[in-house]
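Novice: Listed below are the structures to be examined.
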Structure P
Amino acid sequence: MFLRNLSIFIIVIAGFFMPKSSYAQERKSTTFLEYVYGWNNTDYYCGQNPKNGGMGMFTLDHTTITKWGGVYGFVNFLFAPDGFYEAGYSNEKLDKTSGKYRLYSEVYPWVSLSGVTGRDFSFGPVADVSLDAQINLTNGSAAGLVGVGFTFKAPLKKDFLKVSAYWRKDNIKENSMQITAAFNLHVWPKAGFRIQGFVDLIPQVKNRAEFGGADLGTDFLSQVRFLFDVGRNSIFKNDSFSKLEIGCGIGMHFNKDLKKHKASSFVPQPCIRLSF
């Protein structure tokens, strides 16, 4: 019931930000396609547990921002030549339902309090406060989150730094708090180098009893990309918005149960990304 109601809320909010609205001319949007490949993938909680450890991933990512808020979403298409093991627990049983492919998706709308009220909600290093929601969907699991977000003043206008505090409910873990930080920092603009990614932190959580009740302790999940824009002086020389980037990502996932089964993740992932 919770996830169904949250899904309805997200669909309504997403419709609120579609181009048909009267403020569409103020809308900013970006989309990217990315390919990464990593080795030593053993994360059975996130379903990134391919046989022999090798896994590729295509990502389609889109963000729309208006003065009222925005909608962010992505789809990950995961594939493993030798197939995946069953997700959710430590095992070496090939998953017959997903075969060599898995999908993971998130939809994340937010409403800017400054934008909808016309009042200034900035204070100290905080530029804006927002009401946030999120749905995470993958093979066999789903999570819904609602909370509040704080967008921080960044060194450069094109930089982004936000921290959100959520109440989380899903069908595998017990109800819990979640802290999420998202960032996009242009650390060397002249060279086209930036660092982009997120960190999810659940301070204390257990699996539901029907999924074994494992104590995960603090659950830490992160994906960081180190990206270099190789197209800025060539194919996109006259286009300041589009990017062709290469770089390396690092996927990380740590908790007590992963550590117990020696499956904690620290996975380098060479990548290529096209933004437009």
Structure Q
Amino acid sequence: MPEGATSVSLKCKICGGDIRNDYFAGTCVCAHCGNKWDMKDMIPDYGKHAHTIELVAKAKEMLSGKPDVASAGQARLVYKTAALECTQHPDAISSEILKVCESGIVQADQCATYAKGKNFFDKKNFRQARKEFVKIKGARDTEELIQVCDKEILISRRKHIPLAIIIGTILPAIIAIVLREKLNFPIAACIPIFVVLTAAMAYAVYLEGTLATVIMVLSFVCAVPLILFMVLAYGFNMDTGPAAALAVGIPIAVIIGLAALPERS
């Protein structure tokens, strides 16, 4: 049965077979012999349904081109308008047109989602593209596109492994230093803790997501104080207390100074 075609109680004028109304094409088609008639010549009281049928055909045409978010939104609105008109004439034809409208609204939503995903895909934002395609998995060529996205995401992750390892060492290094310098943990215990935490955080950054974002932000915030502390404490043999105070205080002072520059100028 063609898309947009529904079963009605009319019979073929040639063979007596069941008639199918194709609201998108505006024709009535015999399911048995295939003969076609103009819909206005077959449907009783066609005039009261004519505008609604025109809207349905118009909405279908909007979705027939290249997937576009704006066109899909307009088509959805036209289908909603046609569905509302169906309630003004509660008969068998209106009920069938309403089913076509409901199906069309779903199709319009899928088209909009596909267009969003394709836009992300074309911009090589494969993570966002995949999120959109998964919502309508099975529609169009989404399954193939999801596979491409998975492949590209994996390639991107592999490229960022060195960066993930570097970021993953910052917070564990701070924890290990605190355990060693403040809590007097033995070095034999601090090293395994550092290694395990580094592996865990590097893997979290590799996987990306919310946890990875939190780790990256904290790592970048702590990176400068950590480097300063290590230089002062281990490079210049400064006591850990003053070294920690300077490591935290110097970046804060620099930030405050930079923030005050525009006000002075």
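Values quoted throughout were computed directly from the atomic coordinates according to the rules given, and no laboratory measurement underlies them. All of these numbers come straight from a predicted model, not from anything done at the bench. Cβ atoms are built from the backbone, for glycine too; each structure is taken alone.
Novice: Once distance in nm of label points 7 Å out along Cα→Cβ at positions 160 and 192 is calculated for every structure in P, Q, which label goes with the largest value?
Specialist: Q
Novice: Upon calculation of helix-only ellipticity at 222 nm (-39500 (n - 2.57) for each DSSP H run of 4 or more, over all residues; to 500) from the atomic coordinates, which of the structures P, Q produces -2500?
Specialist: P
Novice: Between structures P, Q, where is distance in nm of label points 7 Å out along Cα→Cβ at positions 88 and 152 highest?
Specialist: Structure Q gives the largest value of distance in nm of label points 7 Å out along Cα→Cβ at positions 88 and 152 among P, Q.
Novice: Here volume of the Cα convex hull per residue in Å³, for residues 80-127 alone has been calculated and equals 58, so which of P, Q was it run on?
Specialist: Q
Novice: Given 6, 18, 17, 13, 12, 10, 9, 8, 5, 1, 0 as the derived value for P(r) over Cα pairs in 10 Å bins from 0, in percent, which of the supplied structures P, Q does it correspond to?
Specialist: Corresponding structure: Q.
Novice: To test your reading of the models, identify which of P, Q gives 9 for relative contact order in percent (Cα under 8 Å, 6 or more apart) when calculated.
Specialist: Q
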